[in-house]
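Several structures are given next for inspection.
Derivation of every value follows stated rules applied to the coordinates shown; laboratory data play no part. From a predicted model like this one, the values you see are computed outputs, not experimental measurements. Cβ atoms are built from the backbone, for glycine too; each structure is taken alone.
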Structure 1
Amino acid sequence: MPHSWPPEPIVMSAPAFPRKLRVFKKDDLIWIGLERSSGQPMHVTHFRTLSQWKIFPPPPQWSFTTGAAFIPNCFRRSKSTVAAARALILESDTLSPAETFALARWIEEEFTLPFLAAVSSGGKSLHCYFLHPGQEWLALYRPALAAIGFCAGSLRNPAQPIRLANQVRAENAAVQHLLWIKK
């Protein structure tokens, strides 16, 4: 765990990050792209397996991913095309990154929900990756997570775009640093 805030960024390629989370299966299709890289047949290139992303890494400006695996031949990032939710990503637009990290550690301890990684948004928020606890758990705790300040989007939709580690945020050219990852 970091001893000071913010911790030193961890250098890791975008394709290595989903592998290091250890939640995706070999054949899972993982989406990486821009928020609008979805919905048309040309977007099929944004859905690849871990090994395909390693061979053909995303350009630095493809700054989003999800915690979901998608159905075969997918070109639409939507709730209806999710094959499985692999990671739950919590972030807040109202809490500071240090407060978000502290709440993530509390969630890990209180709910024994494995906390996997923390990624700076390149703006004002922190995106915390957890092992997905299942829809039943999420339905039960969604109101409490929203009440303490986590954004509702990723709590409702596993296909919600979330910041990808060590990619470049388009709005300000800031790097979305990986600040912590479970060893």
Structure 2
Amino acid sequence: MINSRMNNAILHFEKELSSIRTSRASVSMLDNILVEAYGSKTPINQLGNIAVPDASTITIQVWDINLIQTVENAIRESNLGINPQSEGQIVRLPVPKLSEERRNELSKVVSEYAENAKIAIRNIRRDTLENLKLSEKDKKITQDDMKKFSSEVQKITDDHVSKIVSIASNKKTDIIKI
């Protein structure tokens, strides 16, 4: 139970990281962009076909020609720093090389996401330990069991925190390399 909750926290962290761009074009860069369409916020990948024809370009073939301007505006308002260009029903996103300043900013964002993920892991640990204390108080487990379970929970927590640190480190390396 604790492992699955912590694994879900790591999966969420990885999903957040996938939206942070490196200098290579990737479809996942657009995952967090929502477009005001048909009266609600709609993920951009539900409004057209997204492709990466080369390492520095993303194309979106928008299905509804009336939404092209809205899609462009949503991309401009996102924190990607990409200026979309329309060609008929296709919106081209040229992915510029990152400046050193922008790479450092993105590296800080990765650190923030990592810290939030670690907090989520620690909150799961805290909840689990509180449940164990209640079980001990209700005489469902012994004091020895409590100590054993607590040390297991701490070991699982440490393992997941180290995974987060490793994932964040890899992403920062990916961002900083030219």
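The maximum of distance in nm of label points 7 Å out along Cα→Cβ at positions 38 and 142 over structures 1, 2, that is, the highest value, falls on 2.
Kindly point out which one of 1, 2 the value -19500 was derived from, the read-out being helix-only ellipticity at 222 nm (-39500 (n - 2.57) for each DSSP H run of 4 or more, over all residues; to 500). It traces back to 2. For relative contact order in percent (Cα under 8 Å, 6 or more apart), which of the structures 1, 2 scores highest? Looking at the calculated values, the largest one is 1. Given 18.5 as the derived value for mean count of other Cβ atoms within 10 Å over residues 46-53, which of the supplied structures 1, 2 does it correspond to? Source structure: 1.
When Rg/Rh (Cα atoms, Kirkwood Rh) is computed across structures 1, 2, the figure 1.15 traces back to 2. So distance in nm of label points 7 Å out along Cα→Cβ at positions 86 and 102, computed for just one structure, reads 2.3; which one of 1, 2 is that? Derived from 2, not from the others. Have a look at 1, 2 and say which one yields 1.1 for distance in nm of label points 7 Å out along Cα→Cβ at positions 6 and 126, as calculated. Structure 1 accounts for this read-out. Ranked by FRET efficiency 1/(1 + (r/R0)^6) of positions 94 and 158 (r between Cβ atoms, R0 = 35 Å, to 0.05), structures 1, 2 are topped by 1, which has the highest value.
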